Structure 1
Amino acid sequence: MAELTLSNVSKSYGPVEVLRNINLDINTGELIVFVGPSGCGKSTLLRMIAGLEKISGGDLQIDGVRMNDVPPAQRGIAMVFQSYALYPHMTVRENMAFGMKIAKTPPAEIEAAVDRAAKMLQLEPYLDRLPKALSGGQRQRVAIGRSIVRQPKVFLFDEPLSNLDAALRVATRIEIAQLKESLPDSTMIYVTHDQVEAMTLASRIVVLHGGDIEQVGSPLELYERPANLFVAQFIGSPAMNIFHGKVVSTGAETAVELEAGGTAHVSVPSADADMGTAVQLGIRPEDLVPSQEGVLVNGTVEIIEGLGETTLVHLAKIGGDEPAIAKLPGIHRLKKGESIKLTAAREKLHLFDSNGISFHHR
């Protein structure tokens, strides 16, 4: 229904530049997720698309039409906020219908739209209730329903699940995924700091950091081929382990001598000029496995977190590197102070140059 193009978009508050030179194409039917640490500009970018923040520089186009100076109500956009913002004195039906009523939509059309949205969101039993009689998850569904009835070109979600408890977040996340399936032509942009939401919902993820886009790609692309150290450690939980070393062999595969001891053979090509250069080796905690051969991590157990389906093993600081974490499947009855040897398959290893750029993206 809608394609969005952001060309060299920037945002400043006086001398403070919050976003700079944002270039992004969003295709019809995509669910794009903006992620990044607090203060990276993700909510500001969403509000600029909605028209709630003025664009300082660059252009926003929706279906080829420049929208920079178009009022929010005329952009064909519906926004779902972190706060439900429901009218407490109105029923669910009245809350969902309010926007259409203000737009002087015929009553029969309003009723049909509300009934359709209520069925889609499983809100039919609650249409005559006031918001105070609903759970947090039900209230958020009403807020989403209020957007659906307007049949917008673009849905914008600003951290819609952050007010919910863990169980409700999971249930509502699944409902949003189902909603996207039932509206295949709708374009959705979703802001979150929760990478589980990003990985499970997104067609593509946009990783923001310090006002810039670090990488855009599918969830698995970002997980398997992060462009740089920031993306590598931001995507994935626990964060990727990083070890320092230098290149001792180049070619179709690269050998790295680690400062903490041992040599890693990485299935990443390198050039002759890389010989002897300082690099950083990345290993995801879930890719480490106990082994007496090809040992890459030789550490002492400091903390054990038994989660049932997995065991998180925190290792004491190894050589000059940061403490390491291994995420082992199942139950492991390890003890504090115990030594453990770990390795990882060479195709699971990541290599970054001295500037933090992945060898795959140079």
Structure 2
Amino acid sequence: MDERIRKHAQILVEWSTEIEEGDNVIISANPEAQELITALYEEIGKKGGKPVTLYRSNEASAAYLKNHEGELQTPEHKLSLFKEADAVISVRGDPNQKAMNNVPGEKVSSMSRANKPINDLLSEKRTSLTVFPTNSQAQLAGMSLEEYRDFVWNATLRDWEEVEEKQEILKKKMDEASEVFIKGKDTEIEMNIAGNVGVNSSGKHNLPSGEVYIAPIPDSVEGEILFDLPIMHRGKEINGVKLRFEDGEVVEYSAEKNEEILENMLYTDEGARRLGELGIGTNRGIDRFTRNILFDEKMGDTIHLALGRAIPRSVGEDGEGNDSAVHVDMIKDMSEGTVEMDGETILKDGKFVWEL
């Protein structure tokens, strides 16, 4: 086994989910990630945890959705399993990244609604979402498998405690701010984040990580924005998305490619047309777009806004966050542009002011 796989597992168990003796641990993964699953069992065994693995597959999900009629229901037996879990490690490593491409959008939305109680429950657990490099992911990113494995582990095997310390500056800025104004190419948008909490994402819930994010107040968002990097939603690529907000809600939208997929997502529920997250990427080890949101939203020189559900930990005790069955991150290149908080420039042309 490549020693980087064991190091990956160690970070997941010791840092990301902090497994302890007696913990019930769910590992959700595809067989393509068998080496990482084995390494995780080794590390969980050392801690005295109790692992169980759930089979994860885009192809299986697509087969089910294409043959199911009517609105999907929450799988109560799966919900019960997650209720008993102390920690959940989800590994993306599917051999077919395009398996969901020919699934009707309304069925994908129905699945999101059915899984909402499980996703809500996960916010109460120690969780981590990660990637095991596969040929299909490498092809999607335009790399050889060897090159992609190097890319994944260079971004993942870091001193996350040190990253956490460096990102604390940005978190404090978010915690203290009320008004945010973002200006860039075809973009002028503002929102209020007062009362909510900046989350220093340093390998705890996503691995790799490298971002700080916060929930906007849902009805405070005004203006328009162009997302100049592609959006991946259920294996489908949406390009050139433009959104215009009034009173926090998307009132106009367009896309250069796959606009109908964007439309289906926006009409999943009422909350799908409002913002749940403002995030700023800090991981300059992620230096290229790979069509994998776990990496792409962390890129340095970028921001991302998520339509749909606010992550509960980014909503303050007296704050307000959006609720939805979906959470779709959309990325904007900020190598030319600014982010201001309460009139103070925080990010200019991709660089934090304290870096200049």
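To which of 1, 2 does the computed value 4.2 (distance in nm of label points 7 Å out along Cα→Cβ at positions 33 and 337) belong? For distance in nm of label points 7 Å out along Cα→Cβ at positions 33 and 337, the value 4.2 is produced by structure 1. When mean count of other Cβ atoms within 10 Å over residues 25-32 is computed across structures 1, 2, the figure 17.5 traces back to 1.
Structures 1, 2 were shown, and helix-only ellipticity at 222 nm (-39500 (n - 2.57) for each DSSP H run of 4 or more, over all residues; to 500) at -7000 was computed from 1. Using the calculated result 19.5, 56 for Rg and Dmax of the Cα atoms in Å, pick out the matching structure from 1, 2. Source structure: 2.
Just so you know, all these numbers are worked out from the coordinates, no wet-lab data involved. Remember, predicted model here, so these are calculated numbers, not experimental data. Cβ atoms are built from the backbone, for glycine too; each structure is taken alone.
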